[in-house]
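Chemist: Okay, got some structures for you below.
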Structure P
Amino acid sequence: MLKKCGCGKIPKGLSIITSSGGKWAFTCGDCCGEWFIEFRLDYNDIDSEEANALAVKWWNEAPRK
């Protein structure tokens, strides 16, 4: 289950964006595309289950106001 986005909506899914596919990446919800979280990708392929699990973990742990 994903927590609310900065826009106030709960995304149905997350997108993972990286320019190098390396140590760090960004994730954003499919609700607005404006609120991004940088997270540690740990060199996983962005289409892997591990990358998705990391994106969800860091999305849910990100501070919100």
Structure Q
Amino acid sequence: MILADHEYHGVEYDNILPGTIAEMIDWLTTRHGVGDGTVWFCRGNGIYFANETDHLMFLMVWESE
């Protein structure tokens, strides 16, 4: 459930290879469950996080990809 009036933290993935995007989604699903908006979700060309800490952890893990 995407929360109304909530500031999400996003990552755009325009220049990331499709296989890497699939790995990212698998990692997120394993770590946080389904991307329903309570922790994270995908929309368009981005991944969005409800919590700034989860966003930062994602960036730290995937920054070199």
Structure R
Amino acid sequence: MLLKPFQVRVISRACITRYNMGEGHIVDIVEGYGHSKENNDLILAEIASMRPDIPMEKEGESIEI
């Protein structure tokens, strides 16, 4: 089941906060919530639209959003 838009925004903001506090790479933070790949993609897309300065790539990997 896909998250509702407001849920995606709330989780995205929580992930950004954790990223700003130095808890790790944004992809690892998002995946740590245990959502499906589809939901993770929605969350990462929302993060990319809010904060395009946050790198979405892990070392040598690219994440398609």
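A short reminder: the numbers here are calculations on the coordinates, not readings from a lab. As the structure is a prediction and not an experimental result, all values here were calculated from the model.
Chemist: Assuming 34 is relative contact order in percent (Cα under 8 Å, 6 or more apart) as calculated from a single structure, say which of P, Q, R it is.
Modeler: Of the options listed, only R reproduces it.
Chemist: Which one of P, Q, R has helix-only ellipticity at 222 nm (-39500 (n - 2.57) for each DSSP H run of 4 or more, over all residues; to 500), as calculated from the coordinates, equal to -12500?
Modeler: Attributed to the structure labelled Q.
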